[in-house]
Structure P
Amino acid sequence: MKVPADVYKASPRPYEGLPEISYPFHDRDAIVTNCGRLCIHRKKINISTVMAGQRLGLKQVDDGIWLVSFMHYDLGYIDLEQRTLQTINNPFGTRLSPMS
């Protein structure tokens, strides 16, 4: 029986990494700090340390209200007055069928 090292063959394609995330339909983008904050208009809003280092898209939808997106998912709305993130329904959550 062969071990993996006997059958391994390097790929001829070079690994080029992941493409940079861009938000062409948003007004701006920002990177979440290591402590999980987003800085916008000199205000710090707590997002999550899980998102540290990630680029988020920001789109102003009303005066002082910004839509926050990660990749193709809208995470919620930032209210600059309250300095809070109001989340939208979890796009990654489990989907349960209604009970009969």
Structure Q
Amino acid sequence: MSDTEIQEKQPDQEKRARIASGKVVSNKMDKSIVVLVERRVTHPVYGKIIKRSTKIHAHDANNECLPGDEVTIEEIRPVSKTKSWALVSIDERATQV
């Protein structure tokens, strides 16, 4: 097979969902949470490692998350205009005050 030919997707190869983990910052919506996902990037000129963050709206079907929980989420088909991620597991519960 040459480099110019397009390889067709094999039936046994399936697309894997992206997975992210972060901290719940809001659960005020019904069946929804907002997760703050932090990542580290290198500055293109100075080479310093910088923290960057993204807020992701995720589907929480059972309303079981509380602010401060560490959670794992995965990408799914769009549930609404802003939600295309779903809760997979709660890794660590927030301490109750």
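Key figures for this structure:
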| item | result |
| --- | --- |
| Structure (P, Q) behind the derived value 192 of volume of the Cα convex hull per residue in Å³ | Q |
| Ranking P, Q by distance in nm of label points 7 Å out along Cα→Cβ at positions 67 and 83, the structure that comes out highest | P |
| Structures P, Q, by relative contact order in percent (Cα under 8 Å, 6 or more apart): label with the highest value | Q |
| Highest-scoring label, criterion being mean count of other Cβ atoms within 10 Å over residues 51-58, among P, Q | P |
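No lab work stands behind these numbers, since they all come straight from the coordinates. The structure displayed is predicted, hence computed values, not measured ones. Cβ atoms are built from the backbone, for glycine too; each structure is taken alone.
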